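Asker: Some structures are shown below for you to check.
None of the figures in this text is laboratory data; all of them are computed from the coordinates on show. This is a predicted model, so every value here is computed, not measured. Cβ atoms are built from the backbone, for glycine too; each structure is taken alone.
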Structure 1
Amino acid sequence: MICALAACGTVRQSPEERAQTEAKIQERLDSRRFKVDIDYVRPARGGARPANSTYSLTVNGDKVISYLPYFGVAYNIPYGGGKGLNFEGEITDYQDTPIKKDRRRIIFQTSSGEDRLIYQLDVFGNGKASLNVRSGNRDTIDFDGYLDPDTDPAEQEKE
């Protein structure tokens, strides 16, 4: 009975809807205007855990807004913890590579003002995303989330 109820709660897309979603996601990635909502955090040390807030990574052209939690070991940071992974910065060395038919890998560098960071984002055709953040001063950390094809960061800035 539990399985039957769980099956009722899943949303299945028709092939046409799936193709539309994939096209919107590709359009977002091509325009470099997208937002990934984070729902799971996987630190290098310690256990993985669900994100309990509205964490996200937003790319809008050559600008990144990183609003991400950090769990792990920090080696060289300002007193009080500094900005961590919560900052706005300029993107440098942006690379967008198709990995498979339904997957793209985006790698870029940025600076928080305290640290140089490398973001590696894998986005699948259905919108699922996997993010790896490498830092010079902190342990690596991974995130899982979803790229909403209907969210346009440029439109959100105007509001």
Structure 2
Amino acid sequence: MEYCRRCGGPLTTVALLAKPRGRCARCGHVEYRDLAVAAATITEVSAGQVVLARRSIRPGYGLWVIPGGFVEAGETVAAAAIRETAEEVGLQVQLTRLVGVYSYPRSRVAVVVYHARPEGPADPAPQDGESFEARLFHQGEVPWDDLAFDSTRDALRDFFGRVTPG
């Protein structure tokens, strides 16, 4: 950011709490680079068979992800996970448990991943223009070298480490 979000004044870089921060030259407001929160699901359709979507946008164009996206103001993380799954792969799901929370030093996003089960028919299909394919995968079929994000890889590893694949 170059300008203060409070008053529009120019930001200068200062060392504060051992990190460079933007401080407004006009009002003194300090800009912190806060994390954004994303929510995702590992939707298990049958024992060990999960839903992945192939991205049609950047970042990660052409690579596979678990359904997920950013939490919007006014919704819970769990509600965002349910909404994103419906928006991305067309499945209504029920969350069963937390798989994990994933964050990385060079990323501004923390991803909260839930295990989910479909509430109705389980025929995933792209819905929102963010992906051009949605498929079911058993653990041995997961395209591990073609996953878009570290959080997807780590969450799937954690998930498959806890279940007996079908």
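Asker: On FRET efficiency 1/(1 + (r/R0)^6) of positions 33 and 97 (r between Cβ atoms, R0 = 35 Å, to 0.05), which of the structures labelled 1, 2 is highest? Provide the component values of the computation, followed by the final result.
Answerer: On the way: 1: 1.00; 2: 0.70.
Greatest value across 1, 2: structure 1.
Asker: Right, something else. A value of 14.0 was derived for mean count of other Cβ atoms within 10 Å over residues 57-64; which structure in 1, 2 was it taken from?
Answerer: The structure behind it is 2.
Asker: Kindly point out which one of 1, 2 the value 60, 29, 27 was derived from, the read-out being Cα extents along the principal axes in Å. Numbers along the way, then the final one.
Answerer: Details: 1: 51, 40, 35; 2: 60, 29, 27.
Derived from the structure labelled 2.
Asker: When Rg and Dmax of the Cα atoms in Å, for residues 25-104 alone is calculated, the result is 15.8, 59; to which of the structures 1, 2 does this value belong?
Answerer: 2
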